[in-house]
Structure P
Amino acid sequence: MDAIKLQEALRSGQRVYGTMITSPSPKLPSYIGQLGMDFVFLDTEHIAIDRQQLSWMCHTYRALGLVPIVRLPSPDPYAATMVLDGGANGVIAPYVETVEQVQALRGAVKFRPIRGQKLEEMLAGTAPGGEEMARYMRAHNRTNLLIVNIESKPALDALDDILQVPDLDAVLIGPHDLSCSLDVPEQYDHPKFLQAVDEIVAKARRCGVGAGIHFWIGTERQIEWARKGLNMIVQSSDITAFIEHLGDQFTEIRQALGDRVSGGAESINI
């Protein structure tokens, strides 16, 4: 799937699948490419990946037919332009809570390379300009996806307005931060958390915006939410899957030998 098809899928409600990648190992992309996913979620908010590493990762995954979407360290429009220049097809902005933040990111992602006063006027709809400029902007940015993390109570309160910002391709729920903001930390079965997820998914899909969540504890919740309309499924991560699978193997060996069992992947929050 290329970026244009991914964008169309997100908006139409077609389900798309991906995982978080934290490792810059040059051997990993070829294996990830065999898993039948549509995109990879490259995290630079919590993971130390430098600009050069990130760029080759983006270009490598693109060459394998996986859309590279990069989570920024902060909802910073300048960081967004940097990762797009490095080869990303889209950005995920963390901890977005206001329309103003989304508009600034929209300018960076969907109006490149315009900046400064002209960009402010274009975003406000007051800039003079003709069809030629509009055609150029559509063509120049047609493969750029804009996704924002909804992961706090203020973001939930502002969601109706956020979803009205043009050119927003998807919202991605950050379950760990959202649960903490709702005062039910890591209680992913708590009614307050589940109600918030249902609300985000329903509102996003009514507006023709993709709705996703990054989840890592089993698959039952992902399936349940997808049946309710969630269509951007980000399951687990390379490091979580590694720890979970290896942990299961060590548990099996230790139990068979009567040794102490410890560890687990449920507490890993990335």
Structure Q
Amino acid sequence: MNAVTTPATARELTTYVLRLADTSLVLAQRLSAWIGHGPAIEEDLGCANISLDLLGQARLLYAYAGELEGAGRTEDDFAYLREECDFLNATMAELPNGDFGQTIVRQCLLDLWRLELFEQLTQSTDMRLAQIAAKAVKEIRYHGRYSSGWLVRLGDGTDESHQRVATALVMLWPYVAEWFAEDALEQALAERGVVPSVAAVQAGFEARLAPILRAATLTRPSNVDYRWFGKRAQHSEHLSHLLAELQSLHRAHPGAQW
């Protein structure tokens, strides 16, 4: 039996699912910008494949959010017809790509976090969420191998490549704090067994990250105060520009079919 048995729990889970879906969609959009601009054609294809996987995950999650919400909204409605203030993605996903090294650092951090989170979500008392997580985990494992492999190559490479990813790691690290700042919604769902505890996900993330940083000859930055809470719809200045590009065609031709 599904854990969602009350309207209040359904509303909480809808919000949580949208956080996951929005992060996947926004990150997919960022990665797609590398197509035709990567350092090699193989990396163009690598970023494109990961972007497509993320888009597929977003679609499954949006579809479930629509069912939970019960207001008739579709995947396209969630992706194309919401404003910046309605999006609940993790802030790191919306940050600019920077150079290839910065993209790899961002991707590796997000992959390790999402892999730990989705693996634990496979044990959710909500069967639908557990099924979506089980499918996504297979893809995220590949994403993590790709991004961590590149991080090690760049970190333990030339002086320049090491310096670039080291600088990117320091720049991006403050945004990691958002993932592990538990709020009332996460706590309530965790108490019902619908989602894992934030502390458990953080412990798993740290355990996955440590050996990769050692292999890349990188130092884990110190924790600092966090500034952004994308999961609470408080975004950086970058999301509005990303959404303008993402949503422009659909808004220019509403209801169009190909």
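Just so you know, all these numbers are worked out from the coordinates, no wet-lab data involved. Keep in mind the model is a prediction, meaning the values are calculated, not measured. Cβ atoms are built from the backbone, for glycine too; each structure is taken alone.
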Seminar exercise, completed: mean projected area of the Cα convex hull in nm²: greatest across P, Q for structure P
Seminar exercise, completed: Structures P, Q compared on FRET efficiency 1/(1 + (r/R0)^6) of positions 81 and 145 (r between Cβ atoms, R0 = 35 Å, to 0.05): the greatest is P
Exercise. For relative contact order in percent (Cα under 8 Å, 6 or more apart), which of the structures P, Q scores highest?
Worked result: Q
Problem set entry | For -14000 (helix-only ellipticity at 222 nm (-39500 (n - 2.57) for each DSSP H run of 4 or more, over all residues; to 500), calculated) the corresponding structure among P, Q | P
Exercise. From which structure (P, Q) was Rg/Rh (Cα atoms, Kirkwood Rh), for residues 89-152 alone calculated, if the value obtained is 1.00?
Worked result: P
Exercise. Any idea which of P, Q comes out highest on distance in nm of label points 7 Å out along Cα→Cβ at positions 33 and 113?
Worked result: P
